[in-house]
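Next up: some structures, all given as structure tokens.
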Structure 1
């Protein structure tokens, strides 16, 4: 199994999860999805791919592809999944994993911060391997495709 920039165990900031993201952030995602989805997806591409970081060139093709995927999806499913990726605690699911697992995460992921997700998931899943991409954004499978594909292939072959 490979988890890439994945949200588990829990994205929401709680007393038990102080590194999580405040509920207001997810409420704003709901608002953007419900009221101005097209612009929301355009704007989200910037932190998603780290295009707001110094020295990172914007890739318009990635931005357009991301927007197109967002607009092709159904708004009800997109709206409903916000609760699933933010407020559901997946710790029991992580504990139940028994297959070799690779956790890949960028340490500059502005969408799913590594300390609230990737590092915790790797600690919870038995025998998981954590692979951190220095400076990596959330969309690292696209922005670092060659390295990402090689790492996943090496894991599969191992």
Structure 2
């Protein structure tokens, strides 16, 4: 049986528009693009040491985890990384989400500073028929690293639930 899991995902639509007034202002994404052009390496360091893992909110994240995030970012082509900012911020998934017809788990941290909970996880779960929403209190965007044991257990429980 097919199933879908969205973890800290960008759908349904991140950027603020007339038809998405609660979205993130385009100036935020313009700033990320400008930062990427000016010094892409430092941009990934700043994300890792700040909002991605919640270090700017006091979350303790190992240097190795932050270095791995930086390395992954640097391995992407510069143009691809730059263009992906527009893709993840402005792609409208609302119509697609409404058509999802498989069991769906949406996992999102309520302190995600990259994809705010209300814009991402909460809005996605409201659009996907019969989606199950798991909210990780105080969790940042990078929950696949900061909450990997909890996430693994929740994924396994979801798969077992769907299989039964």
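Readers should treat all values here as calculations from the given coordinates under stated rules, not as data from a laboratory. All of these numbers come straight from a predicted model, not from anything done at the bench. Cβ atoms are built from the backbone, for glycine too; each structure is taken alone.
Out of 1, 2, which structure matches 2.2 when distance in nm of label points 7 Å out along Cα→Cβ at positions 29 and 109 is calculated? Don't skip to the answer; put the middle values down first.
Working: 1: 1.2; 2: 2.2.
Value 2.2 for distance in nm of label points 7 Å out along Cα→Cβ at positions 29 and 109 corresponds to 2 out of 1, 2.
Can you spot which of 1, 2 the value 14.5 was calculated from, given it is Kirkwood radius over Cα pairs in Å, for residues 13-100 alone? Intermediate results must be reported in sequence, preceding the final value.
Numbers: 1: 15.1; 2: 14.5.
Value 14.5 for Kirkwood radius over Cα pairs in Å, for residues 13-100 alone corresponds to 2 out of 1, 2.
Given 1.6 as the derived value for distance in nm of label points 7 Å out along Cα→Cβ at positions 21 and 53, which of the supplied structures 1, 2 does it correspond to?
Working: 1: 1.6; 2: 3.9.
For distance in nm of label points 7 Å out along Cα→Cβ at positions 21 and 53, the value 1.6 is produced by structure 1.
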